[in-house]
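Undergrad: Just below sit the structures, each encoded as structure tokens.
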Structure I
Amino acid sequence: MLIIDSKDCENIDKALKKYKKKFEKSRVLLQLRERQAFIKPSIRRRMEVLKAVYKQQLNTGQLDK
């Protein structure tokens, strides 16, 4: 549960902005989307390896944009 401390004179827009930022940092929505479908561990590892290879190719300049 997210709790936002707001002062009495604080604008509701500022409080809403604080809430949105805190919600984004907590990564609740990302976890919810990950849990919608089950991904086998072998496929998850394969995706991580492919992502690492892609990043390495970008850093070394082998991959042209």
Structure II
Amino acid sequence: MHTGKIKKIISDRGFGFINDTDGRELFFHQSSLIDTKLSDLSEDTQVEFDIENSPKGPCAINIHVIKAQ
């Protein structure tokens, strides 16, 4: 699992971008969210996720929000 923060959300298009801890910007689609909705996310929300290679480059999948402790 990788960790990062939500950088940008384009809610009307159903996707967004995550900055991971390695400094990469990763695309994600709302269908990759687990136990949350796109409308529940905001910029700087901490998340953990897997990375999958797609024809357009790496993207985040299996995205979980990291709950504040």
Structure III
Amino acid sequence: MNCSLLEDLIAANEPFRVETAAGRVFEIPHRNFVNLTPKKTALAIFSGENGEDHFAIGPLLTVTSAVAKV
């Protein structure tokens, strides 16, 4: 995945979805829920389910798509 595409999606501060090669799908409601690592090799994704906080770190090499509404 090209990190400039993800940077543009994050900067737009609109909801988008990230899909990985493992089949995991992460819904990103706005830019406070995602960040690129300093070397721009991975995404840190934050989420909440059932009142609990969760996070995942996904290498950009495993991100197969990023989907946003036009």
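Since every read-out is calculated from the coordinates, none of them should be taken as a lab result. Bear in mind that the values here come from a model prediction, so they are computed numbers and not experimental data. Cβ atoms are built from the backbone, for glycine too; each structure is taken alone.
Undergrad: Tell me which structure, out of I, II, III, gives 0 once helix-only ellipticity at 222 nm (-39500 (n - 2.57) for each DSSP H run of 4 or more, over all residues; to 500) is calculated. Before the final figure, lay out each step's value.
TA: On the way: I: -21000; II: 0; III: -4000.
Going label by label, the one that fits is II.
Undergrad: To test your reading of the models, identify which of I, II, III gives 15.7 for Kirkwood radius over Cα pairs in Å when calculated. Spell out each step's value before the answer.
TA: Numbers: I: 15.7; II: 11.7; III: 12.1.
The correct label is I.
Undergrad: Going by distance in nm of label points 7 Å out along Cα→Cβ at positions 8 and 24, which of structures I, II, III comes out largest? The partial results should precede the final answer.
TA: Details: I: 3.2; II: 1.9; III: 2.6.
The structure with the largest value is I.
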